[in-house]
Structure I
Amino acid sequence: MYKKINLLRDPIWPLLRKVTIPASIGSLFQTFYNLVDTYFAGKISPEALSALAKSFPIYFIIIAIGVGVGAATNTLIGNSIGEKNEKRASMFVGQSFLYAVFVSLLVTYVGLNISDFLLGLMGSSLENILLTREYLDIIFYCTVLVLIQTSLNGTLNAQGDTKSYRNVLVFTFFLNIILNPIFIFGYGFIPAFGISGIAIATVICQFLGATYLIYKVYCCKLKKYLFFECFKPKIFYFKNLIFQSVPVMFSMLLIGVGLFNVLYFVGKFGDLAAAGYGTALRIEQVFLLPVIGLNTAVLSISSQNFGAKNYERIRELYLKALKFGCSFMTLAGIIIYFNASYLIGLFTEDSNTISYGTIYLKIAAMIGPIYPTFFISTALFQSVKKPIFSLYLGILRLTALPFLCLWYVINIKEGSYEDIFYTLLFTNWFMGICLLMFIVIFFNSTILKKKNIAKI
């Protein structure tokens, strides 16, 4: 279907719809996938639910690296297609695949060796650490499958194909529903693995997803330029991938650091508080899906148009994506606020966990309308080869400002559990307003400047 999409010439609103909807549906099923894991963890025990919640900031290392690989692949291939250099685009296909494999080895090593330390910092007991490691170790050993998927998905997204990865996520969601109870509780000759069963089911799904995406890339329009030479390491292409991906990786890792920050302060109120927050966080992700889809759409469309020097089109895209994203999240926030307790209660019957989760979810509903500013701006920076701006944004929004504010509120002012999230409400809106002011300057000083140079 990507052949029917022209990222350089199709009208913006229809183009956003064609690219965003499949990406959003895919993200929806990815989130449903995580919610299924959360549901079954709750069926094991409250301790397993807490372990899964505390695993997320660490598991996010893999997600962050994967997003960096995928974004770099999308940007560099998209820029090359926009410049009508399909041979170079195909070289990036092969080099990105190799890059994903090499990086996965490093991530596996680091992840296996820092998990205990990070879990200890989050206030986990020895028993909870051991339980969490049962899940995390299996996930880290199979990091290569995740990174290969993100590399291949970046290749397809750069060509306007967001449907293939959507198909993967829809299929693996339903497969996960079948596999989770089998490996958690046992069935026939398969023993009960407990929380490890959640990880085993995930690995099987990732393997099948990676296999399908390899097939789709083999059939894409860049196929005619894909030769063995594309899969031999080339310094030039690796340098470009590193330059484009590393700031994105660190930007995404800062989300994990931000989650770790919050869990550090949440952990002061006990494991049930962490379980409530973790459950609410996964529910919040469902409502962020269209925004995540917009991020993918803006990155894919902007990358090709930047390569083709269509700078005014990039500006139009940004404004329309922002308008839709903020409007949607305002509506979503209203829905979340008035249904918070009910939504948390779908995943646990523990009254304390429900209470803790409801507090966060209601405040998150008020943060929601500003979230699109961060997602869409990040995609813009990546597509115009300014990923370092995403890193600066992440440092300020996710680590420096919230940590200082939370440290003051909780340790100096002796604030409550609820005060944690009111602090995040303030820091997000403050940074969002500052970012919008910067974007105006950025367009005037950078994008439009390039436009004038191109005319000369």
Structure II
Amino acid sequence: MFKKVLVANRGEIAVRVIRALRELGITSVAIFSEADRDALHTELADEAICIGPAKGLDSYANPVAVLSAALVTGADAIHPGYGFLSERSDFASLCAEMNIKFIGPNSDIIRDMGNKQNARTTMRNAGVPIVPGGKDLVYTIEQAQALADEIGYPLMIKAADGGGGKGMRLVYTADELETKFVQAQNETQSIYGNRHLYIERTIYPAKHIEVQLLADEHGNVIHLGERDCSLQRNNQKVIEFAPALTISQETRDKICAAAVQAAKAIGYTNAGTIEFLVDEEENFYFMEMNTRLQVEHPISEMVTGVDIVKAQIEIAEGKPLAYKQSDIEITGFAIESRLNAENPYKAFQPSSGYISRLFLPTGGMGLRVETGLYSDYTLPPFYDSMVAKIITHQTEKEDAFTLMERALYEVVVDGIDTNVDLLEALISHPDVVKGDVHVKWLEEVFMPLWQEEAMVEVE
């Protein structure tokens, strides 16, 4: 059993992991940048150590700084959370070299699944359906044009090493191809230091359905059902549901089975998620694998009763899974809303600064809130914009939506802008309640009308 674990992250996910460690009786070490000296996770951890200046690249995403902190504090293991170093194969390798357990899959799997083109090839070989597209990376506009002629439009240009919508461009016609190809290439170069792009056909309209997996070091793999993450803006998730509302039980079973099959084929360990696109005929296609904990993991926890973070830690300790697939039952319906520090009325401009008053909903059966903020705290401008995750869970879908409406109504954040008005409007929309949405619904259907109405109210 681990005696001490360093949490290589910040904000709500650092708080989440620290709480799990305390419940397991494991000493926690928080790291913080100079901008995060007063952050909540530093107060909750048993120990805290500064690892560098405010910029993420110089602190939380600096492998040398994080490993040095682990060595200085005598940590047995490192939990990376999500973002920062969580999908850096070189960091996982360094942990192994230093005899510090990385709480996640091994470095080879992170590397192979992190490269989206490699991941496509691996999934194809494992018998998992993939989106039609090129087999090789594309480096020139001539290569892009030839492939586009082959697979047709619309198509998506993607950074091979990307995620979170970075280095991605949707191309509807041949006239757009060159401009968007160059944009994607330049963005990929600036973020990832390379020009590795691939191109695939766009499935439209499509739902974003993902399967939560747990896999131990003894060959056992289970799934915790699926999540519908179709409500997105700029390829960033806004609200998620578990289980998905509109897919058939047959499709649900096939998707979950494919995810387990894929994880077994690559020898996966720890927590991971396989993401699929599902078209109107319920054909599904592998999109990518996230070899880490997901932001939206709480809704899978709520409908299964499985603590995914604790499971991660126990798997890393070498323990077999505490659950068999037959033990997993999906109960009720769960929703997660992402409360972000941004202004939806001003092109989602990020917000930061002093929070004079913070009230997040508490009380009531089936309500869970995760945050790294508190009143009288100054939110720094250097990191992710998330203020809190608000999660509801009820036996009946309608009750989960009602509870979420109530919870969002109670939110008060004085001093910074948030997207709470947008979340309130979404959660009460009839299409959302029915699950009748796709990955472009928010941008193409909802936002134009909502913004128009907002402008009228301002006038």
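Annotations
- Identity of the structure behind 14 (criterion: relative contact order in percent (Cα under 8 Å, 6 or more apart), calculated), options I, II: II
- Test item: mean count of other Cβ atoms within 10 Å over residues 251-258 calculated as 21.9, pick one of I, II: I
- Test item: helix-only ellipticity at 222 nm (-39500 (n - 2.57) for each DSSP H run of 4 or more, over all residues; to 500) calculated as -10500, pick one of I, II: II
- Which of I, II leads on FRET efficiency 1/(1 + (r/R0)^6) of positions 259 and 379 (r between Cβ atoms, R0 = 30 Å, to 0.05), largest value: I
- Answer label among I, II for the case where distance in nm of label points 7 Å out along Cα→Cβ at positions 59 and 331, calculated from the coordinates, equals 3.0: I
FYI, it's all coordinate maths here, none of it is from the lab. Everything numeric in this text was worked out from a predicted model, so none of it was measured. Cβ atoms are built from the backbone, for glycine too; each structure is taken alone.
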